[in-house]
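What follows draws every value from the coordinates through simple rules; no lab data is involved. The structure displayed is predicted, hence computed values, not measured ones. Cβ atoms are built from the backbone, for glycine too; each structure is taken alone.
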Structure I
Amino acid sequence: MSNLSTPDLCDQFPKQVSVLDPVYKSFGGNESFCGEVVTVKCFEDNSKVKQLVDTDGTGKVMVVDAGGSMRRACLGDMLAEKAQNNGWAGIIIYGCVRDVEILKTLNIGVQALGSHPMKTDKRGLGDINIPLQFSGVTVIPGNYIYADLNGIIVSDKALVER
């Protein structure tokens, strides 16, 4: 995202953005990131996240509604590294991550509610590219997400050219 900031985008496009509740922490090596949204809905099962990190994520941000679970980590170092290697700009998780000391070394944005050492089950459950509603906003596949240390905003259109 370079010199862009979510406060500047909110000032410039106040009627075009929604702001996620301010409950997220930055865990990835990139503290500012943005991209087109790909959604995942899952609860204590990261099978669909694992599936998506193996796909081309160039210019995209994976937005994961993990149900706000504070009992399992939906993303760890190995999946985050695959996402980085496949071009994902970032991952936002309404839930937890783990391996936080390694996540900070990766060239990808990661924001989540917190960290938890326990991994999820892999039962193949979850949905990809469906509308999500959490943290006070609705996020639809194809929306655009902008995230930095100030917060996370969503828009139905790209706000800036890359």
Structure II
Amino acid sequence: MSSHQPADPAYAERVTASFARQSAMTTIGARLLAVRPGEVEIELPHGPGICQQHGFVHAGIVSTALDSACGYAAASLMPADAGVLTIEFKVNLLAPARGPVIRMVGRVTKAGRTISVVDGQALQPHPRDPAQTQVVATMTATVMTVSGRDDVRG
């Protein structure tokens, strides 16, 4: 759980509305699960349209959904008139993304006025013990706050 305080009391509604406008998430079938100050969860169901040749969710799709989780985690702490853009990320792919559902969690590690650092994890049920969770991928993202631009808003 995050100890960050959002700048906008309506942060959850703003993040939810922005996620609904993000056609990339609709295209891959991702759904917003939770929005908390400095933390966002996104669910990505496994499906044939997002897989690579071996039947695993493609690394690019996993990275895309993790990037959104990290970006929205940062956005949850920003003022209502600000948006965020990822300026850099590093992904470690740790296990094949089999699903059936992959949960992306983005958590703000360091919130800044201009630059924030966010860590993400992609999680799935462990293939040998579905009661356990397996980490599929991790991400560290650097996210920039953008203010004063109508084309980059919450």
helix-only ellipticity at 222 nm (-39500 (n - 2.57) for each DSSP H run of 4 or more, over all residues; to 500) was computed and gave -6500; which structure, I, II, did it come from?
II
Which of I, II yields 2.4 for distance in nm of label points 7 Å out along Cα→Cβ at positions 8 and 64, as computed?
II
As an exercise: distance in nm of label points 7 Å out along Cα→Cβ at positions 48 and 136, calculated from one structure in I, II, equals 2.5. Which structure is it?
I
If relative contact order in percent (Cα under 8 Å, 6 or more apart) is computed to be 34, which of I, II is the source?
I
Using Cα Rg over 2.2 N^0.38 Å for the comparison, can you identify which of I, II gives the largest number?
II
Out of I, II, which has the highest value for FRET efficiency 1/(1 + (r/R0)^6) of positions 56 and 112 (r between Cβ atoms, R0 = 25 Å, to 0.05)?
I
